[in-house]
Structure 1
Amino acid sequence: MHTIIHGNLFSTFIAQQPERIPLGTEYENDLWNSFWSFLKSKTNLTLYEIQELSDFDEIMLAQLSTGRGDTIIKYEERPFSAYKYKVKCDEPLTFFCIKEESEIIRKKYRKKNGYIFAFREDLMETWDKLSLLSLKCIHPIRKNVQVDDGFMSWSKLGDYLTPFTDAVFIDNYIFNDPSLIPSNLEQILVELDRATPVKYNLTILTFHGADNKVNGQQSYDVLKEIKQRNSLKCNIELVLAPRMLKEHDRQIITNYIRVKSGDSFNYFNSRGEIVTRGTEISFGSLVNEVERDVAMCTLGYVAEKIDEIKERHSNSVFGECNNMLLSGTKKLVDNGL
C-alpha cells in the first residue's frame, strides 16, 4: 500500500495525539495509535512539502524512518500529478492525504477519483472510515437468528464500502439460481456502484457449473441489463472457470476493502428472507497487513487463472476490462506469495 501525505497533514496528525487513558478516551487512543502504526510500518510512505515542520514534528518524523520492516519512506516535491483534479495513479492501493484549503476543490478531488482522499479538516474521520475501526466486521447470516446490528440487507454494504477504481467479485454459484439474482447480485452491484464516483473496472469470476452449466452469454446479458437498468458506471468482465481453475473462496475485493463470505453471496430471496444455509460475512480493510496479504495473494492467483482461461478457454470470457487489481498483482505469484 502507498500513502502520500503532505507535511501540513502530518503536523495536524501529530497535534491530535490524545491524552492517555483515562484523560483521553479508548477510542481516541486506538484511532490515533492505529494510524501511527500504519504510517510507521504498514505502508510505503511518501511525504512532501515538509519544510515547515516544527522541531517536535521533526522528531516524530525521524521515528518513522526506523523499524519499517519491508516498507519504505521517501520524500518528493511532487509525488503525484492531477489534470482537472483527476489524479494520475497506477497503484490502486493509494491513500492521498493532501493539503487543500478550498472546500470546493476538496469536493472535486473526491468526485473525480476512485481513491481515498483525506484533508486537514477530516484526516482522522477519513482514517476511521478506511480502517473500519468503529465498525463490527463480522456478521452472522443465519435463518431464524435476529441480531440487533445483524446483516439483514445488502444496503448494509454501504457502511463499509469506500471509493474504488477496480473490483473483483469471486463467487462460484452466484448465477446458479436466476430467481436470486435480483435480490443478491443486482443489489450488491448497486451498492458497489454507489460507493464510488467514477467509472470502474469490475471482473466477476464464477464456476461454469457441473451438470447444469452456466450459460455464459446469457449471464453476461443479464449483467448488461443490470448495468443499463441501474445506470452502473462499470466496465464488466465475466469469466467462467472450469473445475480445475475455479477459486474456492467467495469474496469481493476493491482497492481498500475485502468482503468475504462463508457461502455464496446468494443470501436473500425476493421477500428479503434469508435463504442461505447459514454462514457469516466479514469485512477487512486493506490497511490491515493480514487482510492485505490475503487479498493480494488471492488476486495474484486469480489473475494467473484468468490468464490461463483466456488462453485455453477464450469462449468462457465475456466482456473485457483492464482491472488494475489483477494486472498489478500477478507478480506476487511469481515471487512465491
Structure 2
Amino acid sequence: MLDIPVAKLVEAEGECLLINIEQITDYLSENISDSVQQFIFIKEIEKKDSASADYINAYEQLKKSKWYHQLADEQWVDGSWGRFHTQDSKALVKQKFVTTEVALRRAHELGITKDDPLIAMCIELMENYIQGNKTWTDNIEKHKDNGKGHMFCRRFITAARLNMFDSENPAIEPLRCVVVETLKTAFATGCFDGSFWEKKVEEYYVPSIVAPGSFYGSMLLQNSKGMDDTLQRQWLDYIWHIKGGICYVSSVPPAEKQFLEDRQFEQWLSTLELLSGFSLFPNFMKDDVLQHLLNEAARLMNGDAVCNFKCYYADSYRDKNKYTTDCMLRIARTLVKCCGSDVH
C-alpha cells in the first residue's frame, strides 16, 4: 500500500491545518446526501462489494436520479445516443447528449458500470461496430485523405470508449495489441521515436489519435495488462511532462500543478482522472502531485478556496454546499486511486 501523506497547510487562525485521505472520506460521509453522490461514495471510496445490500440500495437510488433519467430518456433503441463521434448539426430532435461518446462520458462520470442495462446495450453495439457487424451512422470526415483516416480511426475510438466500462472485452484486444506493439518499438531506445510512429500512421497501421499524449490512447491502454511495467512507465513519463498537455483534455501536463483558483485546474484534474486507470499512476503521484492535491482538497474542505470547476453529481448542484461536496468527491475519486487498498 502506498503511504498517503498528511497535507501540511499554511496556518489559519493560528493553527496548522492537517489533512489526509481518511479525513476527506469522513467529511464526505457526513456531508453527501444526493443519490449519485452516495452511489459513487459507496462504490469508489468505500469500495463496497457490488453484491452488498448497501451497494444494491445505492444503485437503485441512483436509477431514480434525474441524471440517470436523462441518459435513459435519450437512449435510442439500438443502444446508442445517435451518432457515435461526430455531432449531427442538422438533427431535427435536439438532445442533451449530442453524441454517444458524450453520453458514455457522462455515464462514466456517474459511476455507472457495464452491468447497467443502458451500458450493456451500448457495449453490444460497440462490439458490433468494432467487429464490422454494424456500421457507424456518423458522416465520414474527409480531411486530407478523403475519409480513409477517419474510417480507420473509428474502430480505435470505439474501443477506447468500450475500455472505459469493460477493459477485458475481447473486441478491444486486437486493437490494443496493435498500439502496444507499435509503442514497444517507438520506445525501444528509452525515448519516444516520433518519426517511427508517424511512419506507422502513414501506413495506416496505427492511428495518430492513440499516440502518446493523446486522450484516446490513454483511454485505450488503461485498466489492462497489455503493457508491461517498463513500457507503461515510459508512456506515463512521456505524458507526465508533455508540453501542451493531453490532446482534447488539457493544455498543461500533469506535472504542472494547478491551484483551485487557476483557470486550468479542471483541465489538470481531468488529466489525473484519465491517467488514474494505470497501475503505476500512484508512483507518478506520490512525489509531490499527491501532496498538492491533498492540500487543495483541504483548502476546499475548510472554506479557504472556492470550487470553480464543473462537477454535477447532486441533483441540486446549484446549492453551494452540495456543489462543494460534488467537487470534494471528484477530487477524492482520484486520491483513492493512490491507495493500494481501502482507505479504512
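Laboratory data are not the source of any read-out in this text; all were calculated from the coordinates shown. From a predicted model like this one, the values you see are computed outputs, not experimental measurements. Cβ atoms are built from the backbone, for glycine too; each structure is taken alone.
Here are the numbers for the structure shown:
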| item | result |
| --- | --- |
| Among 1, 2, structure where distance in nm of label points 7 Å out along Cα→Cβ at positions 40 and 224 as derived comes to 5.4 | 1 |
| Parent structure of the calculated result -14500, given that helix-only ellipticity at 222 nm (-39500 (n - 2.57) for each DSSP H run of 4 or more, over all residues; to 500) is the read-out and 1, 2 the choices | 2 |
| Given 4.9 for distance in nm of label points 7 Å out along Cα→Cβ at positions 24 and 264, calculated: source structure among 1, 2 | 1 |
| Computed 0.40 for FRET efficiency 1/(1 + (r/R0)^6) of positions 88 and 232 (r between Cβ atoms, R0 = 35 Å, to 0.05) - originating structure among 1, 2 | 2 |
| semi-axes √(5λ) of the Cα gyration tensor in Å derived as 37, 23, 19 - corresponding label from 1, 2 | 1 |
| Structure with the greatest value (metric relative contact order in percent (Cα under 8 Å, 6 or more apart), set 1, 2) | 2 |
